[in-house]
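We did not get these values from a lab; they are worked out from the coordinates using the rules stated. The structure displayed is predicted, hence computed values, not measured ones. Cβ atoms are built from the backbone, for glycine too; each structure is taken alone.
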Structure P
Amino acid sequence: MNSPLQNSLPQRPPVVRLSTLLLLAGMMALIIASFISLPLEWNELFASDSARSTVEFLRGFAPPDVSPRFLHKIGGAAAETLAMSALGTLIAAFAGLLLALPASGRFGAAARAATRAFLNVLRSIPELVWASILLIAAGLGPFAGTLALAAHTAGVLGRLFADALENGSPMAEATLRINGARRMAAFFYATLPQTIPQMMSYTLYRWENNIRAAAILGVVGAGGLGQMLKYHLSLFQMQQAATVILAMLLMVAVVDAISSALRRAMTR
């Protein structure tokens, strides 16, 4: 507790390190260089011809096709997209937890470095690239899309889970080990309960992202709403494409609301 004498003394301003200033200067230089090097055609973007062409293109989407037969197709594709995202996220969560154990340093420095390098590879490859690769092995359809989501998301969740395990307090597990508990039992009863809410929050957030990704994976033939969107756009059936886009927006909004409610309930 601060004394009155300490409170009356003038407070020193926080010291700004030279490394922080150099980092900020480097980031500013990178931003300026990006604006200079990229061919940004602002005049063409805001030209009257561009605006008129955009409006004419958007008019082709109205009105959306809301016929019962087409809506039935949309429902089936939306269910397929939802199943792809949910199953892919579930597989990734289990794989990420298994990979997080060595990635958090529990099996030595060599295993930590190797596992983290493997996780970097998994998450560095985008879902579309994973889907293109897995389509050769699994064929067209939602199975390849599910595996693509699982591969990329396992890399993301594995890194996040490993960081959560490393940042957890070691005191509870150490206390159990001192009192004779085995290493695995101490982990399940002390460390894992601390990090499960954070892990579940990460998993739900990635599920939201995978909903969007699953809707796009259909472009390469992975099924779901994305495949319907590619089909109707390739035939210039804009009204049907508008219905597919609206279904995507509605599904993402519903899943976002459900996921946010679940995260709030778990962190309360």
Structure Q
Amino acid sequence: MLKPDDFFNLEDNHLKELFYNSEHVWDGLKNIKEYIKNNLTPNVSVLREEGSFISRDTVIYKGEAIRSGFTIDSSGKIVLKDSAVLDDATIIYAGTVLMDNDIYIGRGNIIEAGALIKGPTIIGDYNEIRQGAYIRGNVIIGNNCVVGHTTEMKTAVMLGGSKAGHFAYIGDSILGKVNLGAGTKLANLKILESKIILTIDGKKYETGLRKFGAILADGVETGCNSVTSPGTLLSRNVLLYPNSTARGFCPPDTIIKLRQAQEKKERK
């Protein structure tokens, strides 16, 4: 019920090592820094030769930075002057800020102007990092994810197919294949500071974590302006309605309305 495999399909996920020897799904949060330390291969130093601010559109292709002689067609493909198409190239638009060298950016990414990225951070393949995104470090972004406009991440993981398109806060959290409605906030620190203790089916679990946002399993969807309290576990296919607050452990296939009112999802 509380193991990583209960929340995520990890069989073919390249980030499954994050949960190595994890008894509970939240143990993955404790492994973020060590995982990054062991797997980060920085590749942005060539982009930062003139400073943190990227002053012109730059393509990264097979480890090479290309700063001119290309166009982007209507389908988003990057085309050189000789009409060669650079499949799987990453485009980093002018106005992006890369605060330090401890950053890895993979293939096929789109990083829009105004995004600010601090290390240590690993960004996988085919992601969108949209205008105004704020990535504060100790962040792992898998493949096919969206970090949207004014979305903030710190000490957090997107395992893949994770979408946070607008105005989200993702602190000390792990997201599976989920979709966050605009304005979703995953609160990570109790008002009265203390370590997070979860009570599930009458049993207490001491997480050992002072900062613990939320675990969002595959299939979770949140409505606009929804909030999770520190230490929230949303199991597979949970729906969190707009303007609602979730806390604690939420079983699979539930709907959460307002303050934790839950009802079984109807299946057709």
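A few notes on this one:
- Looking across P, Q, the calculation of helix-only ellipticity at 222 nm (-39500 (n - 2.57) for each DSSP H run of 4 or more, over all residues; to 500) that yields -1000 traces back to Q.
- Per distance in nm of label points 7 Å out along Cα→Cβ at positions 65 and 113, the highest-valued of structures P, Q: P
- Between structures P, Q, the calculation of mean count of other Cβ atoms within 10 Å over residues 73-80 yields its largest number for P.
- Here relative contact order in percent (Cα under 8 Å, 6 or more apart) was derived from just one of the structures P, Q, and that gives 23; the source is P.
- Parent structure of the calculated result 0.55, given that FRET efficiency 1/(1 + (r/R0)^6) of positions 57 and 129 (r between Cβ atoms, R0 = 30 Å, to 0.05) is the read-out and P, Q the choices: P
- Here the criterion is distance in nm of label points 7 Å out along Cα→Cβ at positions 217 and 249, and among P, Q the highest value is seen for P.
- If P(r) over Cα pairs in 10 Å bins from 0, in percent is computed and equals 7, 30, 33, 19, 9, 2, 0, the structure in P, Q: Q
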